[in-house]
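Visitor: In what follows, structures are represented as structure tokens.
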Structure 1
Amino acid sequence: MQKYHIKLTETEQKTIEKVIHKKTTGQQVTKRGKVLLDLDESSGARLYTTKKIAARQGVSEATIREVCKRYEAGGVAAVMGRKERKTPPVPAKVTGKVEAHIIATCCSTPPDGKAGWTMQMIADKIVLDGVVESISDETVRLVLKKRR
């Protein structure tokens, strides 16, 4: 088991205190900040053991280890902030090319016997043209709503 040594500077301590005492700070962030303050060894030695900190703050020992790892990796900002997501959970189906094709289809003359394009007709035409594998009429509506 690796032992982490956390020594906070005065500015880091003040930053954590400010974040903890804000009314808009979430419970998880507050707990991580308090754990970090309890783990601080800048005054010479830690005041509490890992088990006492876990009981005192109402977190597990695994959470304390995770706080230590995050502090070692990125400092106070890594502990107090959320991890940024690199990619969206699902890649966007409508790209600029697809959007342009939808708008061009909407602006073109409708099929024979029709007064205008419906959302479903545009979606079907986009699929038939091979621009995308599938697209819903609602997605077409949202693209057109954004562009009108």
Structure 2
Amino acid sequence: MVTHISHSPEQTQDFGEAYGRVARAGEVIALSGDLGAGKTQWVKGLARGLEFQELVQSPTFALVNVYSGGRLTLFHLDLYRLETRAQILSAGLEEYLTPSGVTVVEWAERWDDLRQLAVRRGEETKGAVVRWVRIEAINEGDRQITYL
């Protein structure tokens, strides 16, 4: 487990960017944290690290945004509007657990069996790896980013 303290949204993006530079195809990044914690800021930085030029936005209403044209394709999922495993599976999101690029799942804690599904699917496709990242507000401006 590694922990960093971010003192601004830009620094949160910088931590995401550093992660994006070393991310590999097949990774599923499970992001958790309260509303406004900085999850989307971290994903914006991740996209920069994957060499994307386009603006990254939270897919809260679309559920999934797909970005191509970088070093790897980025699949950005947001489970905020989904409350149950059944809703998640009926939305067809399980297919993103074996990405050809990198999948980021905001509100990953809402998908109780995300880790088990990714491991099972990863064994079948020889590659999906789940990485957990927790972002917590320490105070109004500071965030604790923990890589589990």
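Visitor: Ranked on distance in nm of label points 7 Å out along Cα→Cβ at positions 37 and 69, which label among 1, 2 comes first with the largest value? Walk me through the numbers before you get to the answer.
Guide: On the way: 1: 2.6; 2: 3.1.
Going through 1, 2 one by one, distance in nm of label points 7 Å out along Cα→Cβ at positions 37 and 69 is largest in 2.
Visitor: Given structures 1, 2, which gives the highest value for distance in nm of label points 7 Å out along Cα→Cβ at positions 21 and 93? Display every interim value, and only then the final one.
Guide: Numbers: 1: 5.1; 2: 3.1.
The maximum falls on structure 1.
Visitor: Related question: Any idea which of 1, 2 comes out highest on mean count of other Cβ atoms within 10 Å over residues 29-36?
Guide: Biggest value here belongs to 1.
Visitor: On relative contact order in percent (Cα under 8 Å, 6 or more apart), which of the structures labelled 1, 2 is highest?
Guide: Sorting by relative contact order in percent (Cα under 8 Å, 6 or more apart) in descending order puts 2 first.
Visitor: Give the label, chosen from 1, 2, of the structure having the highest value of mean projected area of the Cα convex hull in nm².
Guide: 1
Visitor: Thinking of 1, 2, which structure, once helix-only ellipticity at 222 nm (-39500 (n - 2.57) for each DSSP H run of 4 or more, over all residues; to 500) is computed, gives back -8500?
Guide: That value comes from structure 2.
Visitor: A further question follows. Taking volume of the Cα convex hull per residue in Å³, for residues 61-132 alone for each of 1, 2, which is largest?
Guide: Details: 1: 155; 2: 86.
The maximum falls on structure 1.
Only the coordinates and a few stated rules stand behind these numbers; no lab work does. The model shown is predicted, which means the values in this text are computed figures rather than measured ones. Cβ atoms are built from the backbone, for glycine too; each structure is taken alone.
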